[in-house]
1. Where does the value 7.0 come from, among 1, 2, when distance in nm of label points 7 Å out along Cα→Cβ at positions 90 and 506 is the thing being computed?
2. When mean count of other Cβ atoms within 10 Å over residues 122-129 is compared over structures 1, 2, which one is greatest?
3. Which of the displayed structures (1, 2) returns the greatest value of mean count of other Cβ atoms within 10 Å over residues 370-377 on calculation?
4. Assign the value 1.00, calculated as FRET efficiency 1/(1 + (r/R0)^6) of positions 106 and 234 (r between Cβ atoms, R0 = 30 Å, to 0.05), to the correct structure from 1, 2.
Structure 1
Amino acid sequence: MCFMILSVLVVVFGCANGFLLVPDGFQKQPIKTSQACRTGNSSFCYPGMNCWPSQSEIAKFSDTFKKGDLLLPSHSLYRNLTVMKNLRVTKYPAMIAVVKDAAEIQECLYWARSKSMHIVVQSSGHDFQGRSTADGAFMIYLGNMTEISIKLNSTRKDCPYGEIVLGSGNQWQTVYKELDKVDRVMIGGSAHTVAIGGYTLGGGHSPISRMYGLAVDNLLEVEMITADSRLVVANDNGTTSTDINGRTTHSSNTDLIWASRGGGGGTFGVATKFTFRLHEAPKKMVRFSCNFPMYLAAQKMNIYDLVVEKFFSILPDMPKQWGGYFFLSIYPFQSVNQIGSVSFYFNHFGDWDSPSRAYMDHLLNFRPDLQRSCSYENLTSFWDYEKDANDALYTRNDVIGTLVQKESLNSSDLIEFLRKHITSPKTGSLTGMTAILLGGKMMEVGPQDTSVHPGFRKALMTLGIGASWGGNGDRDEEFSQYMQGLNTEFEKFGNGSYPNESTGKSPTWKQDFWGSNYARLEQIKKTWDPENVFMCQQCVGWDRW
């Protein structure tokens, strides 16, 4: 544990550097912000302020770690945990608690709250907008919480192929390998070093989501440490809560599991474990890869419009066994004459002889004279499909995104918008587009059954535009403003956006990320974190900070 020192508990009251020694058996009291240094919802205590704990207090706290560790900026491992995948949003917390179990998190929250620290939570640091880090904050790092427990014979309803319990720090490549050993699959991402925590809490799409839904549609249970250090287990049967003194209560209320199914990370508490439904692995899979140039320069031929119009025409009726990704890039490819690329990387959940496999012949047989390459490939398993996926590089970047419904596919304006901004990016940037296929099983879930934006339930793809640039930060604001301007135009082509892959500067973020579900999420936030202990940019309740 990271707060108990033998038989003495150090509790700091007020903003002074004094402390009170408390004997064994003392019951920890709930901390109110009025007891500490905060003067309002917006006031946290940061280094350099009078309320900041002394070096001796921090040292005593650090010495109490039994399993984990407390990293200060001078620690050799500190930098490894501060650099974000999006270099633009790298921040420098005052200290990082590398925790190993729920008990450590409970004690860390109790201590950090008593100091009125700004608390942030991180699993792997992939958040594009930096919501899992902050300058001068107390970071709780979950990357070492990597429990994996597979139960093939689940007693839960609608789990004929079992369930899996995962610690928040697990990364997808590890999980997929373990499931491959027992012929099971689950809904997860294709960025293999992404941890499951933020991915799941934001909604979680997958190359097999059209077959089995979003990650949150398969989330059975979550274990979470709330702002007042309660250990909470939430599922569809209710919520069981154990406070830091060991007292347990149960309620039939299901608000917290609902909020965990898409309400976003770093908001309602520190999610430590997730239990998911497993699915039977396919005996075989088929991969379909197809690539066209955007333009043939010598012929002055626009191939992009032809190919994208064709794809949009077949997408609404695509069998749910097909999923995957569609990419646009202007980068030169193969020759000076062939400019840019329109690429499709799809996976078929089933073998070659499945009737649904032949649907992709629509693209295979489309204008073979213009194709760079187009082919099917038999695969032995889902892991065989996933093992070669590439992760994003460390860059300075920004992203915008929208959930695209069927009606937008009939609009030439969307095709024109993408062509314009992919082929003529802002000078000094590399710009590309990624579409993740939605629909299928996701459409069978009601718009209020989970807390993701209701637009997910009618969307056929989530469409994202990303820009990356060089430098050491001198052009960050310039490019971010450029991307925000694009977003104003872009969002009209869809209804809602995926918070894990969207801008962090939208003035209409509540509607963009959660739509009509935001009001209930805000009420749940007020119930479980009334004093806004957990705050991050454009997360639920952010405007009260």
Structure 2
Amino acid sequence: MGAVLRHCTCLLFAILVGWQASPAVAQQATEDWTASYRIVVQGRNVGSEQVTVVRDAEGLAIRSSGGIAGGGYVLRRAEMVYGPTGAPIRLRTEARLKDQPLIVDTTVADGKATNRVTQGETASEVTHPIAADAIFLPNNVFAAAQGLAYRVNALQAGAKVALYVAPQAQVMGTLSGVTDERMQTASGMHELRRHVIDIDNAGTPMVLLLWAEKATGRMVRYSITAAGVDVVREDLTSVFTREVKEFRENDQALLIPALGFNIGATISRPAGRVAPGKKDKNVEKLPVVVLVGGSGNVDRDTIAYGIPVMGQLAGQLADAGFLVVRYDKRGVGQSGGRAESATLSDYADDVISVVKWLREQKDVDDRRIAVVGHSEGGAVALLAASRADDIKAIVTIAAPGVKGNELVLEQQRTALEGLKLADDEKQRRVDLQKQVMNAVITGQGWDGVPEAVRKQADTPWFRSFLLWDPAPVMRKVDEPLLILHGALDRQVPLQNAEVLNGLALHRKKGTTTMVMVPGINHLLVPAKTGEVAEYGSLQGAKVSPEVARQIVEWLKQVPAR
């Protein structure tokens, strides 16, 4: 989604301090299986874990080796053991922290978890209360989430789960959403169950996302959204894999050639229309909309908090008579290319490649090709339009109207307002954010910045976003422009649309229309407050049809060019 908030200045991994559960981990038939998982942080591959699971009448054992490489922490091996009723019994992790051995031994008895921690030559012991059905979830041991996957796969939304983050504490979480999904790979379709778990982490809300095989409960993917961490089973990480969230009977999945790689895309057509064959003649040509998603490693549906924003919008626009293209960002899903080295300029090149390919299709009216960009995608759409005459109209939705560095600071201040922190601590975090942004832009001034923060922020994409300035780009855009924004957008506030509108009105050529849609937030769904903290409660929400209606009415008035 278009969440520039992902570039926070918190440490990436030391973010959990526990959680609590309801029913025990039900022990099923005997099984013994292994799998490898890739660990990705903000699009960067930072390691992998090899996981072995043994489950029988005596209980459940989850073992792993490997893990995060770098940052001064290296996991050697870990083991989580549960009894036949799912009760936690023991946990052991062996790692190295700053070149010193770090061993955590946790045993559970009589409602207490006793942790013996050995770091180098120093040993200590700490004891905490623990629920009888708690799940072990230590930081940096992602295989532990398999125990959580078995637990939540049998639960319904609203259930509570206790998580013990050894050797720190236990915290409570709520299973706020459960949805069935499909994952398409080269070998076929996988039936999955997606779980959304809300955690009150020391007063700071946090969300975990967990996908598991519907039939077996085996973990497929595990995401810690606040840290930008994704742990994905290796067989589902290839470019031939994508999640199928929105599907129409006449949808066409295909690969579009780009600059040295292919872009995985879906074309949605009006009901009853299919792709024309090679021998078809006199094919009716349709107006076209190319959808461009927001920031992050998002696929063609742009799934945010369980809401397939671009997927739903594509269906609404197709129902209105348009041929709609949406695609996976480079390095994501079925698209090739490298996400870790991509910039806003690169993403604009991808838009141009898609438009160039569309102009050659039989059922495309190349005089009516519009590009619709959401959030960061709005900036990308403008950048593409400033370079390509083949784009005939532009729609920005919830797009930034100020410079990128200004928006990041504004979003951070908004996020800090919701935290119970002293004013001096809030100011310290703002100052650190400013230091990080300056270092990203100049390449200097990293002294005192945590290494994990630098790894997260020091990317070509973030630098390009911080340097984004819509003013000079807007002067080069002469296409008709619709600026659409939700009145309750707190992530990219409404004044961004007003700034964009002011810039657009000073163009020498090109009409400009601005529309404010009441009652919707940054995800384009009806909301009460529009705050980011509200997103987790909007599971299952639908993109407001008013968004598509405004786009359709405007596009029908734009003359063919």
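Nothing in this text is a laboratory measurement; each read-out follows from the coordinates by a stated rule. What you are looking at is a predicted structure, and each value in this text was computed from that prediction instead of being measured. Cβ atoms are built from the backbone, for glycine too; each structure is taken alone.
1. Derived from the structure labelled 2.
2. Numbers: 1: 24.9; 2: 11.5.
Top value of mean count of other Cβ atoms within 10 Å over residues 122-129, among 1, 2, belongs to structure 1.
3. For this comparison of mean count of other Cβ atoms within 10 Å over residues 370-377, the top structure is 2.
4. 1
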